[in-house]
Structure I
Amino acid sequence: MSSRILQDTAIRYFLEVVRCGSISEAAIKLNVAGSAISRQISGLEASLNTQLFERRKRGMIPSAAGELLAAYAFKNQLETERVSNEIIELQGMRRGEVRMASTTGFSIDFLPQAISEFRERYTGIHFHLDVVNAKEVTRRLLEGETDIGLTFSQTPEPNINVQCRRSAPIYAVMNQAHPLAGKQSLRLSQLAGYSLGMPTREIMMRSVIDACCSRQGLLIEPTFTTTSMISLLSFASLNGGIIFSTELLVRHYLETYKLVAIPISDRDMNSLNMELHTLAGRTLPKAVSSFVDLLQQRLQQ
C-alpha cells in the first residue's frame, strides 16, 4: 500500500465520513462541498482497489476494508500528534495539550484539582475536558478524539488500557442534620421512604442502583433526577434529600455543603470501579503521560 495514498487529503475526508456516518454531515464539519468528499473517497477506493463504505439509506458505514484503514489512519494521526508534541517537549514541556473525556462525577472536583496542581509546575500545558457518558468516553479514546478517559466501569473494554483502577463503592450522601446522618452504614431498603436525588438512567451509577433495587424487589422513586452532580449536591444540602456518590468524588464538598457520606452495605452497591483509561498500544506524549502519572497518584489517595 502506497504511503502517499495514506497521507493524501482523501484520508482526512475518509476519516470524517467514518466519524459522521454520512457525506453530508462530514461536508458540514469540514466546510467543503459534499461532491468534493465523494470524489476523494472514490479516488481512494480506486487507488486501493476496494470498497471502503457500505452505502445505506441512513448513511454510510465502513466495510471490513474501511474499518481496517480507519484503524490504521486513526493510529497514524495519533502518532503524528505524538511526534509533534515530543518536538515541543524538547523545550521543557513549555507547551502542549491534554485532552480528556470523563463522566460527570470526575468533572466536579477531582479533575479541576488535578489540573490546578499540574499547572503549578507546567504553566504552558493546556487542557480540554468533555463530560460525556461512559460509552462515549470509550468511543472517543478508540477514535483518537481524546487522550485520557476517566469513567466508572464494571467490565473490561477491548483495545483500552486501564492505567489505574480503584474500587468505587456507592455512598448515601445527605445533610448532617438528616435523620439517618448518624448511621455507620445503611442498606438500600432503609432509604426507600426518604426524598432521593438520582442521576438519570444513562449514567452507570444509576444503572447499578436500579439493578440492586430490582434484585431486591424495592420500589424507589426519586424525587429529583439530573445529569448535574452539582445540582444533586445542592439538593442534598438545601432540600434534605439523599443522593448517591462515591466518597472520593465528593470528598472536598462534604464540609462545604455540610454533608456526610455513609457507606451502603448492599453487595451490589460495591461493584463499580473508577478507572483511568488510555488507548492500548499508543505511546503517549510526554505531557499526557505526566498527567496520567499524577491522576494515578490522586486516584490511590
Structure II
Amino acid sequence: MADANFEGDYLVRAVANGGQILALVARSTELVREARRLHGTSPTATAALGRVLTAAALMGATLKDGQTLTLRVVGDGPAGWIVATVRDMRIKGYIREPHIYLPLNAAGKLDVAQAIGKGMLYVTKDLGLREPYNGCVPLVSGEIGKDLAYYFTVSEQTPAAVGLGVLLDPDGEVRAAGGYILQLLPGASEEVVAQLEANVEATGPVSHLFAEGCTPEGVLALLLRGFTPTILARQTFAFVCDCSRERLTKVLLALGREELEALLTEQGEVEAKCGFCNRVYRFSREELQELIELAEPKEKN
C-alpha cells in the first residue's frame, strides 16, 4: 500500500553508512486502535497485540508484492498466543485471550512479559517458493522487541536493535504506537555498533515520541544521529482482514458431505466467527442443505 498522504500510519525504510545499516521506523497508532476496537482487548492485551502487529508491519516492508509473513508468539502465560500476518502491507492479527488483567510490573508499566510468559517466537515467510521459510527462537524476554532482535541475530544472522511500543491513556484508549528495526549488515565496525547502541539508548521509548508528535522521519533521525540516512521508501499500512463468506464456504465444502450432514442434524445451522476480525458468518438450514448437495463425499480408507 503506497500513498502520497503520510499523516496517519506509515513507515520509512532507509539505509545508512554505505548500506551497512538498514533502518525501518513505523507509526502504527491507527493499526493498534483498530485491533483494540475489533477484539475489545484489555490494556495489557492491547499492548502485547499492538507490539506484534507493529513488528509485522515493519517486517512486511521487506517483502515483495504477493509475499506473506506471519509472526506467532506462543507462550505459557495468560495471553496464550498472538498471531499477526502481513501481505502487501495489509495486516491482521489476534490474541488468544484478549481480556487479561495483570498488575503493573516493577517499572510501573503494563506487564507484557508476564502476560506472554515463556515460549517461542515463530516466523513464517511465504515467498512464492516451493516451501515457505520457517524460523523460530525461544522467547528471551516476552517483551517482543528483544525477542525479535534475538530472532534476527540467531535465525537471519543479522544483529538488530528492535523497539516496539504502545502507549495507552488511563481509560485504555491507544494514544500512540510504533516501532523500529535497525539491522547491521556485514562489515559494520565496532564504532558503528557503539554509535547505534548509544543512539538507541538516548532515543527512549518510541511510543512516547509519537505521542509527542514526532514523525517516523523524526524518529529515524534520532536513531541515526551521526550518520546520513537515505530514505528508500515510505509505505502506508492498515489492519485489513481478507475473510469472506466465499472463503468460509470453501472451508465448509472441504469438510465433506458426511460432516455437513452431521452439522445439519446436530445444529440445524452454522455460525462461524473469523479469529482475525471477529466477523460472524451464519449459514441457515437451507444454505447447509445446498452445500451438502455440492459437497463431495469423503473417501473411506
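Say we calculate mean count of other Cβ atoms within 10 Å over residues 20-27 for every structure; which of I, II gives the highest result? Show your work: numbers first, answer last.
Values: I: 17.9; II: 24.6.
Ranking I, II on mean count of other Cβ atoms within 10 Å over residues 20-27, first place is II.
Please state which of the structures I, II yields 4.9 when distance in nm of label points 7 Å out along Cα→Cβ at positions 68 and 252 is computed from it. Could the numbers behind the result be given before it?
On the way: I: 4.9; II: 2.2.
Value 4.9 for distance in nm of label points 7 Å out along Cα→Cβ at positions 68 and 252 corresponds to I out of I, II.
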Here helix-only ellipticity at 222 nm (-39500 (n - 2.57) for each DSSP H run of 4 or more, over all residues; to 500) was calculated and came to -10500; which of the structures I, II was it taken from? II
FRET efficiency 1/(1 + (r/R0)^6) of positions 196 and 268 (r between Cβ atoms, R0 = 30 Å, to 0.05) - highest-scoring structure of I, II: I
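A short reminder: the numbers here are calculations on the coordinates, not readings from a lab. Since we're looking at a predicted model, the values are computed, not measured. Cβ atoms are built from the backbone, for glycine too; each structure is taken alone.
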